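What follows is calculated from the coordinates using simple rules that are stated; it is not laboratory data. All values derive from a computational prediction rather than experimental measurement. Cβ atoms are built from the backbone, for glycine too; each structure is taken alone.
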Structure P
Amino acid sequence: MPYTPDAIRSLCLSTLTLPLATPISDAKVFTGRQRPMTEVVFLIAEVTTAQGHEGIGFSYSKRAGGPAQYAHAKEVAAAAIGEDPSDIAKLYTRLLWAGASVGRSGVATQALAAIDIALWDLKARRAELPLAKLLGAHRDSVRTYDTSGGFLHASLEEVCERADSSLAAGIGGIKIKVGLPESAEDLRRVAAVRTHLGPDVPMMVDANQQWDRRTALRMGRRLEEFDLVWIEEPLDAEDAEGHAALSRALDTPIATGEMLASVGEHVRLIDARACDVLQPDAPRVGGITPFLRLAGLADHAGLDLAPHFAMEIHLHLAAAYPRETWVEHFDWLDPLFEESLETRDGRMLVPSRPGLGITLTEQARAWTTESVTVGSR
C-alpha cells in the first residue's frame with residue numbers, strides 16, 4: 001500500500017509536577033550545592049495528525065528548569081503544525097531553527113525533546129510496532145539495575161532492604177550513591193552493601209560529580225576491591241580530561257554523561273576516551289533524534305551504553321543499541337502511566353505495546369498545572 005502523506009494537526013503541551021513521597025538527597029545535597037529534591041516537573045507533548053494518529057512524549061527537569069522548557073516549547077511548536085509527522089529529522093531541524101537564538105543545548109533542546117519523542121511514539125504506533133522494533137532491536141530485554149533505593153538520605157538498613165526488594169522483583173543490579181564529604185563513610189556504606197549483596201550481584205556507585213581529581217583517584221583505588229560494574233560521575237560532568245585520566249588509571253570502568261545537554265558535549269567525552277560507559281539521557285540531549293546520532297558515535301568508539309533515568313523511553317533505545325546495555329530502573333514515574341514495565345531474571349522486558357507503550361493516568365492529568373493546544377483538535 002503506498003504511503004499517504006499526513007499532517008500534524010495539533011500539539012497539546014502540558015506541564016505537570018510529580019511530588020516525591022520522600023525528599024531525595026544525593027551527594028550534591030550533603031556538599032551544600034543543592035537542596036533535597038521534593039518533586040520532578042514534566043513537559044508532556046501530545047501530537048495528533050489529520051488522519052487521527054497520536055503520539056506522546058515527555059521531557060523533565062529536576063529542581064529548576066521545568067517552566068522554561070514549557071515556555072520554549074509553546075513558542076516554537078507552531079513550526080510543526082501542518083508538517084508531515086513522518087519527517088522527524090526535518091521537523092527537528094525546523095523546530096531547532098525556530099528557537100535558534102537561545103542555542104542548541106539545555107532548555108532550548110530539552111523543550112524540543114518532548115515533541116521529538118512524541119513523533120517517534122506516533123511513528124511506531126502507526127506502524128503497530130514497539131519503538132524498539134521500529135528502530136531495529138538487538139534484543140527483547142535489557143539488563144536493569146535499581147537506583148531508587150540507594151540514595152544517601154536512606155540508612156544502610158533501608159538501602160539493603162530496598163536492594164532485597166528490587167532483586168526479588170527481578171531487577172538485576174543495585175546502584176548506591178556516594179560522594180559524601182567524609183570518604184570513610186562512603187567506604188563503610190559500599191562495604192556494607194557489597195557484603196549484604198554478596199559477590200555475585202552487579203553493583204555500581206554514583207558520586208554525582210562531587211569529587212575532585214585527587215579524591216576520585218584515591219577513592220577509585222579504594223573501591224577496586226568491591227568489583228563494581230562502574231563508578232559513575234566521579235568528577236564534574238564537563239571534565240573530560242579528568243575522566244580520561246581516571247579511566248586510564250583504574251581497572252573499574254568509569255561511567256558518565258547524564259548531565260550533558262547536547263550531542264556535541266558527549267562527542268568531547270568520546271574523543272577524549274573519557275569513559276567506558278556513556279550515559280546519555282534522551283530528554284536532556286534533545287530527544288530520540290539526537291540520541292540516535294550519539295548512539296552511533298558511541299558504538300563506533302566501542303563504548304558501552306547505559307542511558308540515564310526515564311526507563312519508559314530508554315528501554316527501547318537500549319534494546320536498539322548493538323552492544324549489551326543497561327537501563328536504569330526508577331519507580332518514581334510509576335504514578336504517571338497506566339502501564340508498568342516488567343522485570344524478570346535481572347532484565348527489563350521490551351513491551352509488546354505499540355510505540356513507547358505508555359498512557360497518562362488520571363492522576364497525571366490531575367497534577368497538570370498548565371496546558372495549551374497549538375493548532376486545532
Structure Q
Amino acid sequence: MSTNLLEFDLDGLAAFCERLGEKRFRATQLFRWIHQRGASDFEAMSDLAKALRDKLKGCARVEALPVISEHVSSDGTVKWLFDVGDGNAVEAVFIPEDDRGTLCVSSQAGCAVGCRFCSTGHQGFSRNLATGEIVAQLWFAEHSLRKRLQTEERVISNVVMMGMGEPLQNYSALVPALKVMLDDHGYGLSRRRVTVSTSGVVPMMDRLSQDCPVALAVSLHAPNDPLRDNLVPLNRKYPISELLDACNRYLRHAPRDFITFEYCMLDGVNDQVEHARQLIELVKRTGIRCKFNLIPFNPFPASGLLRSPHNQVQAFAKMLSDAGIITTVRKTRGDDIDAACGQLAGDVKDRTRAAERMAKQRTIVLKPVT
C-alpha cells in the first residue's frame with residue numbers, strides 16, 4: 001500500500017525520504033512541489049532526480065479526497081463535500097472577501113461535543129480525520145481555486161479550523177496539519193492567519209500553546225456555568241473559570257494579543273440584557289484580553305432553537321462595545337447552500353447515538369439564567 005504524502009509535515013516527509021536513502025533537501029523540494037505547486041504526478045517534478053521519482057512511484061502518492069459535491073453560493077462562498085470512506089463525508093468551505101480568502105476546514109467526521117445549536121453535533125461522531133485528510137481539504141481547495149481563477153498567486157490567505165469536529169479532540173493529527181499550513185515551503189501562512197476553534201478542551205489548549213501556538217477562538221456562547229452546561233456539554237468537565245484561566249495562559253504564547261470568543265445568539269436563551277451584563281463582569285473580573293464575535297444562529301429543525309432578532313443582536317453588541325469590549329457581528333455567508341456557521345453536517349455514521357440524546361435534550365426548556 002503506497003503512502004499518501006499529504007500525511008506528512010516537512011519533518012515527517014524528511015524522515016520518509018531518509019528511509020528511501022535520500023537527503024533532507026530532497027524532501028524540501030518534494031514538499032514544495034506538492035504544496036506550493038499542487039503537483040501530484042511525480043514525473044512532473046522535474047528537479048527531482050529520476051531515481052527518486054522512480055522510487056516514489058513505487059511507494060507513494062499524492063491523493064486528494066474524492067469530491068462528492070460542490071456548491072457555490074450567490075455570495076461566492078464555495079462548499080465542498082468530501083468522501084472520507086466508510087459512509088462518512090466531511091465539508092470544507094471557502095469564503096472570499098475583498099482583503100482575504102478564508103478556508104473553513106473540518107477535523108473530524110462529525111463531532112462528539114454535542115453543542116445544542118450546531119447541526120454537526122446533532123449528527124453525532126464517527127471518527128477523527130487523519131492529518132492527510134485535514135491537509136487534503138486545503139490542498140484541493142487552494143489548487144482547484146487557482147485553476148478556476150487562472151492565477152498562480154495564493155488564493156487562501158486564512159485557515160480556520162471551524163468546520164466539522166472539535167480540533168483539540170484530534171490533537172495528534174491536528175498539529176502536523178497546522179505545521180504544513182505554516183511552513184514557508186508549504187502554504188506559508190502566518191500564525192495570526194491560522195485559527196483553531198475549540199469548545200474548551202483545557203489540557204489541549206495548554207499543549208497547543210507550547211507545540212504550535214496559532215490564533216485561538218473559543219466557543220463561549222454563555223456567561224455562566226448553568227447555561228453553558230446546557231448549550232456546550234463540555235463545560236461540565238471544564239467550567240468557565242477553568243476555561244478562562246487556560247485562555248490567559250494561552251495568551252502568553254499566542255500570535256495575537258487577544259482571544260476571540262464566539263457567541264451564537266439564541267433568541268430568549270443567551271441574548272438578554274442580563275447575559276450581556278454577566279459577560280461584561282466576567283471579562284472585567286478575569287482581565288482576559290478578548291474580542292467577541294456574535295454569530296447569528298442558523299436554525300435547523302432538530303435544534304428547537306431560534307435566531308435572535310437583528311435588533312436584539314445589535315443591542316447586545318452595543319452593550320459590550322460600550323463597556324470597552326471589542327465586539328463584531330459575524331456576517332452570515334453561504335447560508336443559501338447550508339455553508340454558514342453551525343450548518344456543516346456532511347454525512348456521518350454516528351457511533352455516539354447523538355440523535356437519541358439530543359431528542360431527550362430538546363425536552364428541556366432553556367430559559368435565561370440570572
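Descriptive notes on the structure:
- Which of P, Q yields 21.2, 70 [Rg and Dmax of the Cα atoms in Å, calculated]: Q
- Once distance in nm of label points 7 Å out along Cα→Cβ at positions 135 and 263 is computed for every structure in P, Q, the highest value turns out to be that of Q.
- Identity of the structure behind 22 (criterion: relative contact order in percent (Cα under 8 Å, 6 or more apart), calculated), options P, Q: P
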